[in-house]
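I've put the structures underneath this note.
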Structure P
């Protein structure tokens, strides 16, 4: 199984010069962001409407193939005190199920306040309420992925 709790272990498993996809898993949608091949910048990409796991996984794997993605970072929705509740269990189950369908490494990034940060960025950009609702999930995925990319950069320097 290629699911790593530690980002350092994920970094070791990641193929060279391949982009990474960041996912913000919601109950109705999956926000998707992608990195560049140098793993320095996250860009919000799209929001996938969730149907059922099989269809959701197929959409993600097709996207990974088309964009030559080398791994997935899933936002882990910890409680503010750092504990893990039902949403974390659901995210971990999604990762386990996805790992059964792909060899790509999968890891997690603490997503506490990522949606708040995304909302703030969209407000600062003077984005309309309707447009914010359309893009918030993949912008939040971008915040999650950028946090993980910044950590990967630190790991590469050590």
Structure Q
């Protein structure tokens, strides 16, 4: 599916599926070999903020919060100052504002996450179809069907 040795950046919704531990999350983990990848999966610091906000909004209990803490120790956190992320953010944000329909705005957090994947030449693993507007122009994208867990790759 994803080439061996390729970088993989996880979107916030993927973390939610993994933490819930249901069949979809298990399928995502297995299909993308998240436990045994040569390169640990990446997440944006934006995703870290989003997932911690969700723990409060959804009133996650101690068990789910511990699952999150355990999961985060097995991921590499990417920060905006790394390898051209700010420049890619500016490029993608400009594209979204000028080229996409104003009635279909893309959230700023999603633009930061997309910029992180684009700058690092990582596949973005997500269940959010909003990113399809950026692929393959800016992103290598793996879209997960949130009902079945089936994945589809959209790449350059």
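Computed quantities for the displayed model
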quantity	calculated
Relative contact order in percent (Cα under 8 Å, 6 or more apart) - structure with the largest value, from P, Q	P
Label whose coordinates, when Rg/Rh (Cα atoms, Kirkwood Rh), for residues 45-124 alone is calculated, return 1.06 (choices P, Q)	Q
Test item: helix-only ellipticity at 222 nm (-39500 (n - 2.57) for each DSSP H run of 4 or more, over all residues; to 500) calculated as -15500, pick one of P, Q	P
Which entry (P, Q) yields the derived value 14.5 for mean count of other Cβ atoms within 10 Å over residues 77-84	Q
Answer label among P, Q for the case where semi-axes √(5λ) of the Cα gyration tensor in Å, for residues 5-60 alone, calculated from the coordinates, equals 21, 15, 6	Q
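Quick note: the coordinates plus some simple rules give every number you see, no bench work behind them. Keep in mind that what you see is a predicted model, and the values were worked out from it rather than measured. Cβ atoms are built from the backbone, for glycine too; each structure is taken alone.
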